[in-house]
Structure P
Amino acid sequence: MSVLTEAAVTGSTSRSHRRLAKFVDWIKPDGATREAIQQQSAEVRKNISAKAENDGLTVLATPEAGSFAKHTGLRRHMRGHTQIEGQDVDLPFVVKPKTEEGRQIVELLNRFSRYAKLSYPATPQEITNSSVELEFVSAKLFYDLVPMLEATQSGYQVILKRDGSRRTTSVAKHTEFVRSRTRKSDLQTGRVKFNECVRLMKWWRYERVKDSGSIEEVRTTLIELLCASAFDRWGVEATYTLTLLKWFTWLATITKQRQTVEFSDYVSVEARQEHAPGNPYWRVVDPVNANNNVVHSNWTNLALNEFANWFADGRDAISRVLAMEASCNNAEADAMLGKLFGTAIDSHGAVT
């Protein structure tokens, strides 16, 4: 890492910080639509729940979930020819079926697909591995209807997958995991907040996947947990630039060394298995369930090496941004930020 003057690194009015602050204001969803989304979410919950109840399902709860609830969503944008819905609105439905057949994921997905067609016949839908995705075209928004079962432990749910796997989790605890770190960063003076840094890292993730040789997807949960690991170790600094430098440096180290990432927020809902399933090379442990490794199970060592290199490249790029800024070479600093966040930052992070 380059040796930089303190003023260049920590000055809250530094040009790179102002560019990132403006950019993060653009990549987050329009705040004016939040109330409308809440109203529409409530309507969808009500309509789908009514259809489920009429069909013999008992709906026990519909907790808030996803990036909308965590305040970490992104604006809808294009990646190549693919439209990316950066703000997912997950709508879990914790249900109590009357028969064993009704507890199977295929049966539940088919039922919820039918409820959606009855409630919103003109709305496009797609069945995924564990949800029914509704696209409200006029609102430019997707809703994921996620049927879940009630766990034996109070406040927990069972996620069902098409491959037959079942996992005990807690929607509320996952949401609070992120919100608690945002609140902690809110107690610090200055502009930089945990959830806004998560937004930047999620956007950066899309840019890296676009140019990847062996990685087609990086799930949001993995990014959130890695950001939490960096925040727990380093917190946030006065500028986005220095915060990202510390985070990239930390994450480059733990990914290269395959250090296990764990948290102490909650007692695991399950006793940890000696040979828990998941990726055999690296573990990033779900803070709710110690037997859930969120690292993609199909990632090889080659993919993990590439992933580690992403963070090392990010560290080097931010270090160069700060060095160029210190030497008043704004053009080179801008170019490095463009490599990290794509061409969107050129038009939506421009400052004088």
Structure Q
Amino acid sequence: MKSELSHKLLKIRNLLKSAGKDAALISRQTNFAWLACGGEGHIAINFERAVGDLLVTQKKIYIIASQIEMRRLQEEVLMGLNAEPVLCNWFEDGSVAKALKKIVNPKRVISDTGDHGTLAQPDAFKSLRYSLHPAEVERFSKLCRDAERAVSQTCRVLKPGMTEFAIGGILSELCYDVGITPVVILVATDERIKNHRHPLPTFKKLKRHAMVVVCARRNGLIASVTRIVHFGKLPTELRRRHDLVCGVDAAFVLNTRIGMPVREIFARGMSAYAQAGFDGEWKLHHQGGPCGYEPRDYVGTPTATGTVLNNQAFAWNPSITGTKTEDTILATVKGPRILSASKEWPSVRVEHEGHSILRPDVLVR
């Protein structure tokens, strides 16, 4: 952790120098977990702010939090940061601002929220997270394997007659069993797979065909996985469409190379859609993009301005009506590495521009 923390503090302090400011205030859950080296500062998962604020100066780290949270943050979340505690009162309006002013002039502080009179620079903090430290890569790789296992096990035990809610419940239990918080669960059965790209679970019962999706968070990092299962012989049209979407996915994955503009990866994915006979299908759903401490830091578009960095994570999720494929990958000096791949799940081998890659097939039961 010492190496990882030092690496991140150097990034923040270099940001302070370039901005000409004295301190950085980090309040969002994503950035809090990043600086805390995997310590999660949330209570409600649907609230963007952490329950404490990390303040970084050129010499120290402070944790500003209420009496409710301080002890738990120090004992269970921020171990190793050596953050100096600054208590505030949960029942007193402006308590955090008062605590901040005792340490530094808020006008001399950049932040990821702009709260308490500080200067908001959310994009500057977000970009600090893009290239993962080796310790983060190790945590993320294990998370991706565990998330894939939870989804694939769900697909192997679900049964016709189960509701989508029940299927989502199985997936949730398997995630929590390994310390994962499922921040997004999508389940669609039969015709709902064709009708909805973002299918929240319902009471609809499974007949033959199910799509199971998770965005799984642990240590602040989020892995995304989609798998599809079908009972009985696979229909010819579904077979055709899934093979084609795997080809589109291969174009996205294999072009996620260090230094490649994201808009160029997107363009090559669009070209693959057209070659598959589904030109324009991409307009029905976003195609994914870089990820890490958010399900997507931003989505790929024809005008996206980002460029692929070393050890930057991506989750592409191309879909053709009725099917979809999605894994979490990492851009490395040796090329894209699929972090959520599984030898236990059936696969389709796809050829793309002289390269061969395995993509997840439909599980036939």
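Just so you know, all these numbers are worked out from the coordinates, no wet-lab data involved. The structure presented is a predicted model; accordingly, all values stated were derived computationally and were not measured. Cβ atoms are built from the backbone, for glycine too; each structure is taken alone.
Between structures P, Q, the greatest calculated value of distance in nm of label points 7 Å out along Cα→Cβ at positions 96 and 216 is seen in P. Structures P, Q were shown, and relative contact order in percent (Cα under 8 Å, 6 or more apart) at 14 was computed from Q.
Given a computed value of -15500 for helix-only ellipticity at 222 nm (-39500 (n - 2.57) for each DSSP H run of 4 or more, over all residues; to 500), which structure among P, Q does it belong to? Value -15500 for helix-only ellipticity at 222 nm (-39500 (n - 2.57) for each DSSP H run of 4 or more, over all residues; to 500) corresponds to P out of P, Q. Here FRET efficiency 1/(1 + (r/R0)^6) of positions 64 and 136 (r between Cβ atoms, R0 = 30 Å, to 0.05) is compared for structures P, Q. The highest value is that of P. Structures compared: P, Q; top value of distance in nm of label points 7 Å out along Cα→Cβ at positions 160 and 200, i.e. the largest, recorded for P.
Quick check: 1.00 is what I get for FRET efficiency 1/(1 + (r/R0)^6) of positions 32 and 56 (r between Cβ atoms, R0 = 25 Å, to 0.05), calculated from one of P, Q. Which structure matches? Traced to structure Q.
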